[in-house]
Structure P
């Protein structure tokens, strides 16, 4: 008998729109013809494994690779189901978060999987990484996260690791309620929010 999950990410049906969480991080979307594909470079294999499983859960085909720098890359095969996402998240050739985006729990989980990191100095702080090549989206993504009930602080905008920092027990509890437990890989625990 399986246990009922209390986490929002487990209570919503998977959708191609969830992959917007990868775009909130450093993910990229490319449209070609009537199809599009989403991909993201991640720091760890456990991240790529968990993202690939979530992509497969949407019914899309997950693809894996290695970047030129030797980091894991995970993404989708081209699909017409991703074309609306490409249209919403790009202006010309530039990635830009849509101003009305409200991330669902699965999108926020994908965001955490792609770029989430625990703060080494304070267990009551967690960071969702942002794309350093898309600074125009930072305030839009902060507002989007606020719409979910998690108020972040924008940090590191002048460096190579910009992020939205979630601080305090109440906000972290809300974040964990949305994204659920870390993946089963032991390495994931050190990069997951604790409450």
Structure Q
């Protein structure tokens, strides 16, 4: 039987900070991560959903955790078909988009822009991957997405952009469990 790891969604989640889990001296995100990693072997990083982190940040996460610590990374919102604010994109890429853009969707981006975003995301994962600390990349789909060829093709595109990483998909619409839609679910897994 495999090993089961337990952890929380973020070591800086407000609900965790509202408890007495952290000692007073764990007053910064870095100190909290070090303390957290002494008690849990796993954490889910939610901040990567809101913005693609820099390699330096991911290097810091790896540096401040023990050898066998695992980070599950939530995929950037654009990659999960959620609307994303222009200000969530890396600063150097924002000028490449129309200035009056408010919410973007993946479908709104050019193939070149998609490629640049995937490259930045892969680069951000490298420090965790190279230290053996990257668990899965979690694609938390919005509740309005239902099974079908469009989402299947998108998930295959996600996998092709992260070929060396383990992906997990959270389906948040009960249609994925509907017997009539199970064929679509199975065909996604069979193509991998």
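Readers should treat all values here as calculations from the given coordinates under stated rules, not as data from a laboratory. Computed from a predicted structure; not experimentally measured. Cβ atoms are built from the backbone, for glycine too; each structure is taken alone.
Things to note:
- If FRET efficiency 1/(1 + (r/R0)^6) of positions 97 and 177 (r between Cβ atoms, R0 = 30 Å, to 0.05) is computed and equals 0.85, the structure in P, Q: P
- Relative contact order in percent (Cα under 8 Å, 6 or more apart) - highest-scoring structure of P, Q: P
- For 36 (percent of Cα pairs over 27 Å apart, calculated) the corresponding structure among P, Q: Q
- Computed 19.4 for mean count of other Cβ atoms within 10 Å over residues 73-80 - originating structure among P, Q: P
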